[in-house]
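In the part that follows, the structures are each spelled out as structure tokens.
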Structure I
Amino acid sequence: MEFTPKYTITPKILNNIKEITRITTDLNNKKFPETIKIELEKRAATLSVHSSTSIEGNPLPLTEVKKILEDKPENIKNIEKEVINYNDALIYLEKNSEKNFSLNNKLILEINKKVLKGLFPKEKLGNYRNIPVVVNDPRTSKIVYLPPDVKDVNDLMDLLLSFVNKNRETLDLTILSGIFHKQFVIIHPFVDGNGRAVRLLTKLLLANMGIDTFNLFSFENYYNKNVTKYFENVGVFGNYYEIADKIDFTNWLEYFTDGIVDELKRVSKELEKFSTDPSNSLKDYDRKVLKHIEEYGYITDSEYSNLTDRAKATRALDFEKLRKLGLIKRKGKGRATYYTYK
């Protein structure tokens, strides 16, 4: 038995794939300073965290999400925990984004555990669901979809994973990632956290698209722009056993590839904007700061004053610039303030 999704490569999908290839090639042929890449990686991660948790109803604005990720507060509410959990899962996936990784049940279960850490009883994490679930329309609270029975979840996930790993070298990666995304939602393997888990895992598949997409890419942002449209496209309606053979992935793949193009264009514009902004380029005095930290592990304002003739207020701005670029971090307070690599 195999999972054989039904879909058609429409002119729209084909044009989107061509556009994805064009933009990817264009980005690969350009050289950008490391400082720009670091800043955009940080922005993309924050945007991904905010967008994906917002899709699930988290009310925290982007500015608050950014603050939480920077400060990592200890006593937090569940909505803040969701943000930190998603970010932790992103960091974990980055370590598993090498080209030859295998998408497997163990990895999927681990991602769900990280997404729901502290939000769900520990003993209920680490396994696919063992109770029936239903999908409700968030606007009316009425049941719109009955996912597969518990007894079939493991087998359906195995078939999906077999399809993905078997076709990774032969099927266009955007098509493969899109099919995985929707079929995962259809199977609904977890009691909770399905949406966040599948967006993280789809991001992992897309990390091998040809550019450094894992660190610069936030396709979740596209879905968060119109959550209703996302749910309408990724979801299905009715009883799984009555509709399984009739599900067509074509419309979803058009929408999914639209999102990839939209995000690649955003990344391309951001890179151009940052690369032409003189405030993002490193000067000789910036390099002196970084070199000193490299040699001694830290630098103070007093030590910096011995390396340059820049005024005290200007030196403070220099440190702030490097901090905002994500290159250094501030420690201590007052006269005991010093800076180290971030």
Structure II
Amino acid sequence: MARPLLMRCGAFGDMVLITVLIEQLHARFGAPVDVITSGSWGRPLLAPRRGVGDILVLKSRRKPYWLDLEQQRLVRQLRERGPGPTWYCDGGGHGRALLTRAGITDDLVCDVRDLPWLPGEHTAERWLRMAALTPPALQPPPPPPPPRAANARLELTAQEFATCNAWLAQRNLAGRTLVAFQAGNKRTMRGLIRRRASNTKYWPEARWGEVIRAVRAALPDAALLLLGVPEEFALNADIAAAARVSGLHNVADDLPIPVLLPLLARCHSLITVDTGPAHAAVALGCPTVALFGAADPRRFRPGGASTPALVLTGEVAGKPDILGIEPAEVIAAWRQARAR
């Protein structure tokens, strides 16, 4: 029988949290866990981690099967590896039929849709419960996974740190104290209007500017980094214009995952909205202040259920809203994180 297989086609932060489940399955079965995922970040994020086997990338799960060569290729790959215990972790059900096409029968699958959320449960806690499930076809079941905290942990390789060192040297940032800011999120990249109702993680550029000026005053010699992907470069440029401080670097145009991860591990601190780099930073031990909008931090706290991240929430008209968070609160939280 093939080694364990996990299917999770989520965003960057989702894949950081799913490492909790991967680690538990690896410990339980004593074999690497193959992963089906989507997005360009899947392979550089997961492939170097202990306990991860083959990475199978599936960009689209919603196209008709007979029109999608990538889906057909995935099914061929799964048939070649053979059926084995499988953990399906996508709540929408998309792509589930591909497992069936590949000969992975229902009695070999643990489906997250059969695992209801518990009140106040964090996503990582749910993954721990998922790791304890056994497909019906596996009898007798393997021993339960060892107990652990419901927090993600990312251990980086020497090659990743070397890549980051070269990146820092190229920008004359080697040896500097680094403070990072992550203002953008995937909704920021959708459309030209940043401040729209669907972008519940948008925090105004002027407020970011006020926070950055306070950080600069506290750490006059630090290098301040505006993180992101290329689509967020323009947002960062507007924040830099609002901040009006020296030594502020907009690196969103050149920040691949193999650089981002060790960079976060080296950072003095990170101030961020609720997004993927927040989860990665906490999993790497970076002191983090996270601004939440409509999402429930009990379910999506950065890095896991009991991490030291400082989470800020706000309200507008009695409803959760990131616009209810004032710069003074963020500055105070950052000073607290720094003191820790």
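Laboratory data are not the source of any read-out in this text; all were calculated from the coordinates shown. As the structure is a computational prediction, the values presented were derived from the model and not from experiment. Cβ atoms are built from the backbone, for glycine too; each structure is taken alone.
A value of -11000 for helix-only ellipticity at 222 nm (-39500 (n - 2.57) for each DSSP H run of 4 or more, over all residues; to 500), calculated from one of I, II, originates in structure II. Computing semi-axes √(5λ) of the Cα gyration tensor in Å across structures I, II gives 42, 24, 17 for structure I. In this comparison of I, II, the computed figure 24 for relative contact order in percent (Cα under 8 Å, 6 or more apart) is attributed to I. In terms of mean count of other Cβ atoms within 10 Å over residues 240-247, the structure with the greatest value among I, II is II.
If log10 I(q)/I(0) by the Debye sum over Cα atoms at q = 0.10, 0.14, 0.15, 0.16 Å⁻¹, for residues 96-215 alone is computed to be -0.32, -0.62, -0.71, -0.80, which of I, II is the source? For log10 I(q)/I(0) by the Debye sum over Cα atoms at q = 0.10, 0.14, 0.15, 0.16 Å⁻¹, for residues 96-215 alone, the value -0.32, -0.62, -0.71, -0.80 is produced by structure I. Can you spot which of I, II the value 2.6 was calculated from, given it is distance in nm of label points 7 Å out along Cα→Cβ at positions 8 and 160? The structure behind it is I. Look at distance in nm of label points 7 Å out along Cα→Cβ at positions 64 and 320 for each of I, II: the largest one is in II.
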